[in-house]
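Read-outs throughout are calculated quantities, based only on the coordinates presented, and are distinct from any laboratory measurement. Since the model is a prediction, treat every value here as computed from it, not as a measurement. Cβ atoms are built from the backbone, for glycine too; each structure is taken alone.
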Structure 1
Amino acid sequence: MATIASAGSIAVITGADGKGVGVSKDEIANIYLGNSSTYGNDITANPVDHSTGSATRKKFLKAVIGKSEQDFARHWSTRRFSGRGNPPKQLSGDSAVKRWVAENPDAIGYIDGKSMDKTVKLLLIIP
């Protein structure tokens, strides 16, 4: 796993004190699609998302999930309608995502790599 995130990359994060030490792109995709709620050695993951329309969100969905925002919304509409869960909570901007992840022990999220700091722990870099 790379240890330095840069501007333009997507940094998948957890709280600075989180148990996670790394995660695969497939594990993250399954978490955000609602197919799994854990990663690694059964570490619970409660994902948080960026707001609809955010450039970071569009890049994440394309690179990790392989879906557009519209396709991702349809996926979650189907899951909700069939009683199989709700989409991740949406927050506006990297600062809000970092704050949420830092304050909620099982939370994971993603931010632009330029926003990385010591309040969160890097799990994965998406170039």
Structure 2
Amino acid sequence: MPYSIPKILIVILIQVIIALIHVFRLGQVFNGQMYNLYYSYFSDLILPFGFYFLLSINEASIPVLRQWYVKAGIIFSLATITEIGQLFGLYVLGVTFDPIDILMFGAGVLIAAFVDVKIFAPNLGFRATERTA
């Protein structure tokens, strides 16, 4: 079977956790500077993390996605393009350009790649298999 059911379930769980964090506004527990940092940058970190794993579901059918740096590059590039668009008045996922957002995108995809390669792959067998017709 080219698609790993446990992997799909874990990716869905990651997405649900990210959604619940945003829905229940868990940043309310912070005060002062931590509150501002959370609401300024947390989504910039966690959303690329989640998108990396969404993209990883397609590894079995799209072989180029089997390399962590390809997935990371795609997610980082798309997120950065949206941020640069904000600089030029193209409001896709936000309205305020902040170069630190780009650093957070990079951190998010690198953390996701680390979790994928060093934690999920060796412990849960999250390596894409060849697709059979």
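Taking relative contact order in percent (Cα under 8 Å, 6 or more apart) as the criterion, the largest value within structures 1, 2 is that of 1.
To which of 1, 2 does the computed value -21000 (helix-only ellipticity at 222 nm (-39500 (n - 2.57) for each DSSP H run of 4 or more, over all residues; to 500)) belong? The correct label is 2.
Rank structures 1, 2 by mean count of other Cβ atoms within 10 Å over residues 52-59 and report only the one at the top, that is, the highest. Can you show the working numbers first?
On the way: 1: 15.1; 2: 20.0.
The structure with the largest value is 2.
Taking mean projected area of the Cα convex hull in nm² from the coordinates of each of 1, 2, which one would give 9.1? The correct label is 2. A value of 2.1 was computed for distance in nm of label points 7 Å out along Cα→Cβ at positions 12 and 116; which of 1, 2 is the source structure? For distance in nm of label points 7 Å out along Cα→Cβ at positions 12 and 116, the value 2.1 is produced by structure 2. Out of 1, 2, choose the structure whose coordinates give mean count of other Cβ atoms within 10 Å over residues 60-67 equal to 17.2 when calculated. Matching structure: 1. Consider the structures 1, 2: one of them gives -0.67, -0.86 for log10 I(q)/I(0) by the Debye sum over Cα atoms at q = 0.18, 0.24 Å⁻¹, for residues 20-75 alone as calculated from the coordinates. Say which. Structure 2 accounts for this read-out.
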